[in-house]
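Scrolling down, you'll hit the structures one after another.
Only the coordinates and a few stated rules stand behind these numbers; no lab work does. What you are looking at is a predicted structure, and each value in this text was computed from that prediction instead of being measured. Cβ atoms are built from the backbone, for glycine too; each structure is taken alone.
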Structure 1
Amino acid sequence: MNNLKLLQAVADISYIAGTERNYSGNSRIDISHYIQWATDFEQIHSNTDWDYEDYMLTIEQFATEKIQQEMNEDIAFV
């Protein structure tokens, strides 16, 4: 069922990115980023007990930080 957790993280990150209007102009690149971010999130939180930690707050913070990092990198290349 690890794939289910990863898929849920991809869906959550994609939703959060959509609400943040994060779009590069290339949906394939964006989706690749979201999949990588979800993989990173799952690795970082492989031992997190979600009965004690708030999953939604944690993934929202993680995704928001990733979006901000991406925006900063885009600005650096301009």
Structure 2
Amino acid sequence: MADTAKKPVRTPEQQAQTKAVRLVAYTVWLQSYRAANPKATDEERKAAWNAAKKDQLRAGRRALKALARKGFVLTPPKAA
């Protein structure tokens, strides 16, 4: 039988941090991918992102942690 343990509820701050990591990782990766593959189709780009996602998200987390150690913190805009 599958575990029925519930996942802990994530705080809005944790959710915002996850979104920031994804945004930073994808944006940096996309710039280098487009430079290396200017004629790639959307399907090729999506497949390449899925292949590189794990390593890029790790790099994104490291980048945000390094920025936080230096005193820079990304904050999401207030919802209207």
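With respect to mean count of other Cβ atoms within 10 Å over residues 25-32, the largest value across structures 1, 2 is given by 2.
Can you tell which of 1, 2 yields 23, 13, 11 when semi-axes √(5λ) of the Cα gyration tensor in Å is derived from it? Numbers along the way, then the final one.
Details: 1: 23, 13, 11; 2: 27, 21, 13.
The structure behind it is 1.
Computing helix-only ellipticity at 222 nm (-39500 (n - 2.57) for each DSSP H run of 4 or more, over all residues; to 500) gives -25500 for which of 1, 2? Please list the in-between numbers first.
Values: 1: -25500; 2: -23500.
For helix-only ellipticity at 222 nm (-39500 (n - 2.57) for each DSSP H run of 4 or more, over all residues; to 500), the value -25500 is produced by structure 1.
In this comparison of 1, 2, the computed figure 4.0 for distance in nm of label points 7 Å out along Cα→Cβ at positions 17 and 41 is attributed to 2.
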